[in-house]
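Enquirer: In structure tokens below, several structures.
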Structure I
Amino acid sequence: MRWIDARTEDPFAALAQRSAETDQTTRAIVAEILEDVRRRGDEALLDSARKFDAPGLESIWVSEEEIESATLPEEEMRALRTAAERVLAFHWMQMRKLTAGWEGPDFWSTGAGGFGGPGLGQRLVPVDAAGIYVPGGRAAYPSSVLMNALPAVAAGVRRIVVATPARPDGTLAPAVLAALRLCGVREAVKVGGAAAIGALALGTGTLRRVDVIAGPGNRFVNEAKRQLWGTVGLDGFAGPSEVCVLTDSGTNPRFAAADLLTQIEHAPDNVGFLVGTDESRLRETLLEAEDQAEGAERRETLLQALRNGAAFLARDETQAAEIVNAIAPEHLSVATSDPERWLGRIRNAGCILLGEWSPESAGDFVAGPSHTLPTAGAARFQSPVSALSFLRLQSVIRLNRRELEELTPVIEAFGRMEGFPTHARGATIRFEEEA
């Protein structure tokens, strides 16, 4: 991990070029895959699944029997239920807070909304269909099912489709199937990568296209999202996973190091940052992270990811907060002695975990907010997946005769200014005498 002394050198230069860009080879491969899905539909999906994941796969569809018959040890099933309950409860709470004071029935289910004034208002309505991408293959990610499908459930989305690659034998992990069952998902396909994103966005012979796609994936998945931007709604264009840990003289180095390593365990291109105001404690945390990585099962992955990152020694709390805001990390662990005091200073972060009893892994699996977060500095302008990811605002206008009479001169003036007389006539015609 690169050491940067922000007291004597520019801490922001190392962050200026961060982005989620992909290479030309990846872009070309994904473009070819998407074109194949456009042309051949289901046949292209089956070929892709056989090529990359399950050579003997007979059907891309997950059967109802597979979902219903999946079994897990009771301890694991209990963990899934607990996580599902907390994630759904969090997003229901989000919906209640967002709609407090709105008139009308349960608008997130029916599409009804309240007017904010006479004749003017907004409706908050869910999309018709959501696509959830869940990574898979040799690993199982039931948490990604819960963290992306349940916000859509809370938003009132009626049709949820999950795409996830099969294991080499053509099956899905029982934990993933059980998570589908808990979320009420009955439409799922055993397809991964760019082909899955293409199928969800474009539709095929048997798969109707969706309106929004959410869920994490590799560089091919994210490049497919980028190329399909505008064709379908998306949670974002993601880069490698990243974490920032904020430290001071009161930091517990063992806990802080563990949080740093938690979020860079997935792949060697993951990135970790340390930011601190106390040099001795910052160095102690960095050494502790290296020691923990040396003894970890995924040692090489962790050590490579550590080499991708940087440790920033700030001159004071103000500079430390500005460095964090410049990083705009996917995950931010505030491992300081008084974490709440920092919250008002942090503007840019996907998820903020406050204090030593809020580990990164709680956010990943069970705390409640979705673990699908903006990466590569996108937390400056992008939000985590939530119920809002699957909702749309619609403006509603209903004027009466008197109101239109008052506004018609304004409409006429704009028609003249912009050179569109027919726009003006759309108002004035209502006051002309009928022949």
Structure II
Amino acid sequence: MTVKPASTLSLAKYGLLGIPLAFAGLPVYVHVPQFYAQAMGVHLALLGSVLLIVRLLDAVIDPWIGLISDRLRHHRKRLMLAASPCLLAGYIALFNPPAFASEYALVWLVTSLALVYLAFSTLMINYYAMALDIAQTYHDNTRIATFREGSMLAGVLIASLLPNILLAQHPLREAYGLFSLALIPLLVIGLAVTLFSAPATKAAVSASPSFWGLLSDRHVRWVLFIGFCNAIPTAITSTLFLFFTSDVLGASQSSGLLLAAYFASAAVGMPLWSYISRKHSKKRALTIAMGIAIACFVWAFKLGSGDIIPFAIICVLSGATMGADVTLLPSMMADTLKDKREATATAFGLWNLCSKLTMAMAAGIALPLLAYGGYEPGSINTPSGLAQLSFCYALLPCLFKLVALYCLHVSPLDSNERIPS
């Protein structure tokens, strides 16, 4: 009997929740370092160390959230509904510190982030795991990833542009306070549409999920490791983007538009990489995209004050390649889980672990490197301080991307692909 692919409408409804989740996720990594460094006066090196510790703890918890979610997989929608008000409360607190919090900025930051991370992880892990209940065919995994990541890029675009619009009209703290409130309607609408239309969780084998049972599959291990290596460059550039555009390019007013150009290009590029993966293979499409990304982004190291147009070109070209990263890698992970439905949330908990470890590394390595190199955000910096910033922003990500490209090349992932009938 021929199996019909999932309908476009069902994929669109599923993908809608990606908008508020991405809207909530991007500022936590991009805007929080600058907000707490400038508005709250936290020293950059200290801020980097604190973010490293909190993000490491957050990352370690994710696999356990996934494991618990799998054991409660028939209550997945209830788990997501319970996590939502916690996310809203923590997110609003994070960007609305009261006056007394100025003396306890790190305590407020850690407490708010802990609540945000716990709720956000619960939502994201179950959201990704839900996709396997929708997929009907092999290429559905890529189609689902395209709709989900496309919606998430839309959320990222909103989160990129809105702060700049608000900052043009309000002081820093007030602008980010208003920005955080925008999450409320986005999350309520996204949850209502996605959860109402989502199918019931499919029956799984009776075996209980376990980390070791999942990691015994070499294809799962390879996808996780490649995803980890490939996420490090994005983690570094996300953490340092505002510093680079402000102090190297002198284009702080254009940062929102540059981010928007990057993520819009990723959204435009996703259908192209999906098409290439169907014509050849997911591995080949991803290899091509990663090579192009390195060739484009390495030139950012040469940029200086006023080089907005060249950097915009780099954002567009490298952003287009990110469409392959966010579509094909999660699709490859879903491919490995076809016969492991009892462990889907556990797998994406491990996936989140790898992703968040890279964000912890970005904060814990890049920010102290900048501080020790003499760079001070928002100040008049020496040429050596700016050179250190350019090195950390442009060259370090390319080095890690090369490692990910080599790992992908030697991996056996193509042998895990099936030719659909």
Structure III
Amino acid sequence: MVTLLPVPDIAIIVVAAGSGTRLDAGAPKALVGIDAHSILRHALDGVFAAAPAQVIVVAPAGYEGDALAELEAAAGDRRDLGRVVTGGATRQQSVAAGLAALWGDVTTVLVHDAARALTPPTQIDAVAQAVVPGEGVIPVLPVVDTLKKVADGAVVSAVDRSELAAAQTPQGFPRAELEAAYEAAMADGIEYTDDAALFAAAGNRVRHIDGSARAFKITTPGDLERARHLLDASTPAARPASIEPAGIPRVGIGTDVHAFGGDGNLWLAGLEWPGEQPLSGHSDGDAVAHAIVDALLGAAGLGDIGEHFGTSHPEYSGAHADVFLARTRELLAESGFAIGNVSVQLQGNRPRFSPRRQEAEAVLSEILGAPVSVTATTTDGLGFPGRGEGIAVTAIAAVVVADVPRSM
């Protein structure tokens, strides 16, 4: 007896028709390999791991067969939900081709860039669930870089980043309003930078939800390398099998030092310290958070803070402890680790830490979902912390191997 699955009322248009000129890989961007699989395959793995939906892949002309092979490999028993169509000369024309292939039952449409290959399925589901009649939804990340307006090689002014956000995909819309917006845009011959802009130009409202750092767009060779590093770090098979049974703790140590300097207030142990001189660094200079990150990554065998958050990742410039620690927690969970506890010792003459110890421990523990204790010492005036030149931090973390593959 054959069981017929209900026809989904959600469709995901995966735009994969870009040429990938900036990637310079000799093939359409979506078909460039990250590891053993292409960018498109990884994007589709995430799409099919989300709730059931009609999936339309918009492929470059001449590469429809390659796209279909990737679609079928990712879809498994959901292959009947997938279809490949040929893209147009522009992204807008490609999305229009996807819209033309929608099933009649579809009421909600998500438009997703294949180049955001590592987008978590939870983000896809969250966008789909947030769409309501008359309103579009996009995932965004806060802008952490200091932004400047420039002209003719000179810095003209600063830009208030508190009013800005970095848009991601998938972007979700009610079908009827999106189709009407596309008809108007195509008739007017206007090209928009993304579907949210096109949707808003037709008089519709667009809301935002939280995005994910993992949903970054692969555009340059550096982005491709970043994706490879993330996949290497988050694949349990990359760790030796049977190194220990589940439940046995692993321990890591992390250290970080930062000199005082820079502008603004001090950020330390996840807290802002008004009136205290800040620490210099690529992000906010929070030496406590950075030492914790190194200890956790080291315990799990996932590299170090420079690999995941260093200067080659400008999106973390100016980021605070919550961003670093939450992403580290995600990396560990994706690799089958749970955090046991973290112990931190801070060395420095200032700030006076003890009055805010409990507050700092509560903040750090909440972010990591595990107990964090912090102690502080002045080193009796010895060394650069004792001279008031900066702060040194040592952290020890215990993690538990929750799901390590066993060799047969």
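No lab work stands behind these numbers, since they all come straight from the coordinates. Predicted model, so just to flag it, every value in this text is computed and none were measured. Cβ atoms are built from the backbone, for glycine too; each structure is taken alone.
Enquirer: Rank structures I, II, III by mean projected area of the Cα convex hull in nm² and report only the one at the top, that is, the highest. Before the final figure, lay out the partial values.
Expert: Working: I: 27.6; II: 18.9; III: 24.9.
If we compare mean projected area of the Cα convex hull in nm² over I, II, III, the biggest value is for I.
Enquirer: Consider the structures I, II, III: one of them gives 1.9 for distance in nm of label points 7 Å out along Cα→Cβ at positions 362 and 394 as calculated from the coordinates. Say which.
Expert: II
Enquirer: One of I, II, III was used to compute helix-only ellipticity at 222 nm (-39500 (n - 2.57) for each DSSP H run of 4 or more, over all residues; to 500), and the result was -13000. Which label is that? Walk me through the intermediate numbers first.
Expert: Numbers: I: -13000; II: -25000; III: -9000.
Answer by label: I.
Enquirer: Here's a follow-up. When relative contact order in percent (Cα under 8 Å, 6 or more apart) is calculated for each of the structures I, II, III, which structure yields the highest value?
Expert: Numbers: I: 20; II: 29; III: 14.
Answer by largest value of relative contact order in percent (Cα under 8 Å, 6 or more apart): II.
Enquirer: To test your reading of the models, identify which of I, II, III gives 0.90 for FRET efficiency 1/(1 + (r/R0)^6) of positions 250 and 346 (r between Cβ atoms, R0 = 25 Å, to 0.05) when calculated.
Expert: On the way: I: 0.90; II: 0.00; III: 0.55.
Here the read-out was taken from I.
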